[in-house]
Structure I
Amino acid sequence: MGSDLTPVEEHAGVWVKRDDLFEPFGRGVRGGKVRACLQLSEGAIGLVTASSRVSPQAECVARVAELRGIPARIHVPQGPETRELAAAVAAGAEIVMWRPGHNSVIVARARQDAATRGWALVPFGMECAEAVAATRRQTANLPSCTRVVVPVGSGMSLAGILWGLLDREMYVPVLGIRVGADPSRRLDRWAPPVWWAWVRMVEPAAGYHHPVEASLGGLALDPYYEAKCVPYLRPGDLFWVVGRRGE
């Protein structure tokens, strides 16, 4: 199956795909986003991205740039400093705040900034073919399960998972726990055409900017993403842990 596959473990009667254990350079930033960012940064002279102020993408891009020995600029909505932005600054990134801070604004500013500087653009939400392909390959070691449960932010991890399940001919139900804005447009672009008939999407009680403390059989989970899935899990599920921000 290949040594690059992250493991599957059993916790409290639930299979758990530990994609959060992908940590290539031991800096506390781990998960599927890092894979795509590493690919996008190859040969780059600098990295630019747009990110929510609490998204792990800000720190991920900053840490990858630090690893590559190149600068990074992170475009975010104006607001108070967060743990994620502080970590990005600690890694040497420059934070660029915009008001209004709508996603469309920061995405456009980041794209323009990257083009002007000749730096590599890491897309908002990792919306790129590299992210889908990297996650798709990670389905190769999934065990038999009754259902797949995954937190859904941008929808890019879900898109890769669905393509991988098709590759494996694993036609099990998929439950997406929507922890961000509506990902339908991205899923229409990147997921299999049947995704809307395959995935049941639910919204947790806690909104995106409200962290939740939860664990699964002693396994600590990211408070903004995976922790919000715990109330929906049941024995026999495959729970895909996309990542976990640094401590």
Structure II
Amino acid sequence: MFPKPAYFLAGLIAATFAGGIAQAQSPKTVLDGVYSEAQARRGQNVYDRNCARCHGAGLDGGGGAPALRTFTFLDAWREDYLNSLFLHIQTRMPPGSLAGTLKEDQYTDIVAYILEINKFPAGPGELTRAGLDTTLLTGPSGPQPLPPSATVRAVGCLAHKAGAPNDNAWTLARASTPSRVRNGSETDPAELDRSAHAPLGTRTMRLLNLDDDHTEAELLKQVAQKVQVKGVFNGEGTDARIYVLSFESLGQKCDQ
């Protein structure tokens, strides 16, 4: 084998490094075979005993119980990590006084069964509690833009345009891609820590009603600071906007 020129090796290293970054930034999804067929069978048994009487034998819902399959179900949960679905089931099911009484691995098995019914592929390994935190629930075509009026968390730099109408005065500049959340009104230390360490992005989003709960003087002190915003997201491109439900300073200047 002939030795490679230095510029070739440098390019190969750079490409490999860039590929590694791209892979790290692309989370595992439910299209990657994150549960096993045996796990789905266990989940079906647990579901039949504890869930079918409300959600139906075919997961089609009924009465006040929502369907756990089809486009409607996926649209409610896609672009979010499986952990959100898991916690929703674990803290609410079976209904009433029995909520949360199953074992943790039984709830995980139920999630695996739901994935199977929604025709996501099985794989050689089982879905784990840790895997719920790192596996994105998507539709059959993979990650897509968020559905209208999704509740999100975004990180960016607060910017202000003096003299502009209220709907255009405050923006989130250098914003990250919004991530779906279930609670837009509250946050916790772990979530703030994730936001503090999250990289800035390239988006700009208008922040609607930000000054409803904050004075202009308070907000001006946060201009050019890294902040976390949670709220209802709509629009793409220049029309992207968040109806703000919570706003938190992350204590960092945006030039850091």
Structure III
Amino acid sequence: MSRRLRSLLFVPLAAAFLVLFLSATVGIPAVGNYRGPYGDVLNAVAVKERHSTDVVTAVNFDYRGFDTLGEESILFISVIGATVLLRQRPDEIKEKDKEEDDGRHVPKISDAVRLLCLALAAPAVLFGIYVVTHGQLTPGGGFQGGVILATVPLLVYLAGDLRTFQKTTPRILPEIAECIGVGGYILIGVAGLIWGGSFLQNVVPLGPEDAKVYSGGTIPLISVATGLAVTGGFVLLLIAFLEETLQLRLKGKRGSK
């Protein structure tokens, strides 16, 4: 397709998108003017019904838990697709062996960066676990905490090198974590179907009404499962990208020799 043809196609499509975008923007209510009744109803009943002081987490992992399972499955499938695309075939490796170094210089990581990353690794683990396990009480949950936990292997890589990262983060661990997370979410839903009559029904004792860490029934369990899936998925992507980068560097060094 020529550049002229692409431009001709882009202009009307961009204009149509702009019209739709502006029309949707005009319909957004002003800040502070909430129109829907659903949020008001949930704010009134969620704490009593689910013993969860974070209504957003109660919606994600209970009232709207089936939709969240779909979102988690999208992440799971996306990670699988990305790792498959980044996987190198034997013929690609042979072709890259013939490539020459592009002359780029990769600076070494400073001691200050290494020290900072090492100092942040342990607090990041603790904070990520806290966010995952306290999502039913305070803002957070499995998605947010999983992303925080996934940054820990990146800190290890920045503090050392790729080989250190590979030794401390074997591929099998995030693969298992992601599978347990997605599978655990589904099993919790099946348990609700068996003992409660509907998929993902909250069948675990809700705990104290004043909301403790173990309050919320299945909400904290689903949050932990989601945290495992998100952590495993992002770490797998990190492994795939870093291994691709290492192979390109090695090929470049061989080509320069």
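We did not get these values from a lab; they are worked out from the coordinates using the rules stated. Fair warning: this is a prediction, and the values are worked out from it, not measured in the lab. Cβ atoms are built from the backbone, for glycine too; each structure is taken alone.
One of I, II, III was used to compute relative contact order in percent (Cα under 8 Å, 6 or more apart), and the result was 18. Which label is that? Computing relative contact order in percent (Cα under 8 Å, 6 or more apart) on every structure in I, II, III gives 18 only for II. When mean count of other Cβ atoms within 10 Å over residues 33-40 is calculated for each of the structures I, II, III, the largest result comes from I. Each of I, II, III could give Kirkwood radius over Cα pairs in Å, but the derived value 18.1 comes from I.
If mean count of other Cβ atoms within 10 Å over residues 49-56 is calculated from each of I, II, III, which structure is the one that comes out at 16.6? Walk me through the numbers before you get to the answer.
Working: I: 26.4; II: 16.6; III: 20.5.
The read-out comes from structure II.
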